[in-house]
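In the part that follows, the structures are each spelled out as structure tokens.
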Structure 1
Amino acid sequence: MKKPKIIVVMPAYNAEKTLKKTHKDIPKGLVSKIILVDDGSHDKTIKIAEKLGIKTFVHPQNRGYGGNQKTCYTMALNEGADIVVMIHPDYQYDATLTEELVEPIIKGRFDIMLGSRIRTRKEALEGGMPAWKYFANRFLTITQNIILGQNLSEYHTGFRAFRKEVLKKVPFHRFSDDFVFDQEILISAIKKGYRVGEIAVPVRYFPDASSINFRRSVKYGLQTLFGLLKYILMR
């Protein structure tokens with residue numbers, strides 16, 4: 001079997017303090033290329049990425065988290081990726097688990113893989129996840145499972161992998177430029193019948209890791225619920 005071309009994409013914004021550590025953990029023998037898309041950072045993210053030899057694309061103005069991912073996936077597909085892995089460069093996710101994440105896709109068991117931080121409540125809270133985020137995550141995930149007919153432990157992770165066919169068939173350029181992009185792409189993929197699996201990953205919440213505030217989280221939650229309502233109406 002031909003070895004798949006695996007490309008890692010990193011949507012970056014002010015990641016100078018964590019980019020080097022994240023990059024170091026990516027298994028280089030597995031990955032063909034790493035692409036970083038900088039979304040108008042005000043720190044030294046771009047200089048560090050170039051020093052590390054990472055292929056870098058810069059948005060002159062901040063386009064938002066979803067807008068960043070759109071560029072990431074477009075560039076990866078243009079580079080001929082068979083599997084695209086998204087890893088946040090804020091060191092919140094354990095990049096050493098990339099091989100475990102993509103293996104079920106390589107073996108044809110799943111089309112999308114997620115790195116779930118919700119193996120147990122104890123691990124999530126001891127890893128630094130705020131209690132209100134944990135319970136909001138659980139509420140949204142349970143609701144999504146019921147409506148989408150899945151049995152996942154978390155939909156709200158920034159560590160995920162896609163088979164190229166998913167990104168070619170799902171119209172991700174039509175989705176939001178905001179954080180809810182993460183849910184819109186999953187809802188659309190599930191609607192099209194793509195299989196979603198997951199592995200457990202450690203929880204890392206610390207000062208330098210990116211995290212949206214309470215107000216943005218409420219907006220994200222409401223947008224997610226609205227996306228589920230649209231799914232119900234379309235069904």
Structure 2
Amino acid sequence: MAESTVVNINRRGTRPRGEQTRQKILDATLSVIAREGVRGTTHRAIAKEADVQLSLTTYYFRDLNELISLAFQSFMDQDYGDTADGWRRAFSYLDQFTAEDLADAQTRDRIVDYCSKRIVDHIRRGLLEYPKLLAFEHHFFYEALNDDRLQELSHTHRKRLLMPLVRFCEYFSAEDPETDARLLFGTITRLEHQELPHAPDDIDFKAIRNEIRRMVSWIVNSN
């Protein structure tokens with residue numbers, strides 16, 4: 001998997017030195033978890049990644065659990081690949097269609113093509129430009145299954161990711177858009193997870209496109 005620098009939305013040049021160091025440690029924690037998993041993350045590994053003295057990881061954070069939890073909160077504030085803007089454009093596109101338009105098969109095919117491309121582009125950006133963030137996310141979802149301390153954060157993040165998918169499904173799924181959104185979300189995260197270990201040239205984007213298009217087509221044509 002190609003290396004990628006973790007996105008940092010904080011402008012360190014405008015922050016006091018202490019805040020810069022603290023954020024540097026949080027960024028390093030993201031990188032270590034992405035590479036080693038939560039169980040392989042230690043104060044020593046984080047200090048080495050951040051290039052700071054080991055004592056600073058305990059000076060700024062009470063313990064490793066707090067550091068990992070705050071690193072995840074920092075991750076939740078980051079929005080790679082202008083995801084929010086992408087969804088705004090998609091909803092603006094969908095808002096132009098009336099119920100009568102959506103009854104037309106050719107119009108639905110156009111919508112399937114457009115929305116599938118947007119989702120595949122999002123997956124592509126994540127895999128090629130932000131693999132460490134994706135790896136961190138998947139590690140955290142897994143660890144949260146068995147760690148009560150992480151479950152609330154994981155639930156909040158998952159709900160945040162699901163919200164635009166639910167809104168998308170509401171255009172077409174009159175009966176149960178939330179279930180359809182969870183199925184689409186599961187497909188996206190599974191594709192990300194299975195392709196994440198591969199080198200960029202080995203990622204099967206054709207298979208990703210085919211599967212996403214099949215899923216989106218099922219949602220758009222479900223009623």
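Bear in mind these aren't lab numbers, they're just calculated from the coordinates by the rules spelled out. For clarity, every value in this text was computed on a predicted model and none was experimentally measured. Cβ atoms are built from the backbone, for glycine too; each structure is taken alone.
When helix-only ellipticity at 222 nm (-39500 (n - 2.57) for each DSSP H run of 4 or more, over all residues; to 500) is calculated, the result is -23500; to which of the structures 1, 2 does this value belong? Answer by label: 2. Given a value of 0.30 for FRET efficiency 1/(1 + (r/R0)^6) of positions 188 and 204 (r between Cβ atoms, R0 = 25 Å, to 0.05), point me to the structure among 1, 2 it was derived from. So the calculation was done on 1.
Upon calculation of percent of Cα pairs over 27 Å apart from the atomic coordinates, which of the structures 1, 2 produces 29? Working through the options, I get structure 1. Suppose you compute mean count of other Cβ atoms within 10 Å over residues 36-43 for every structure in 1, 2: which one lands on 20.1? For mean count of other Cβ atoms within 10 Å over residues 36-43, the value 20.1 is produced by structure 1. Given a value of 0.05 for FRET efficiency 1/(1 + (r/R0)^6) of positions 52 and 100 (r between Cβ atoms, R0 = 35 Å, to 0.05), point me to the structure among 1, 2 it was derived from. Matching structure: 2.
Of structures 1, 2, the largest value of distance in nm of label points 7 Å out along Cα→Cβ at positions 20 and 172 belongs to 2.
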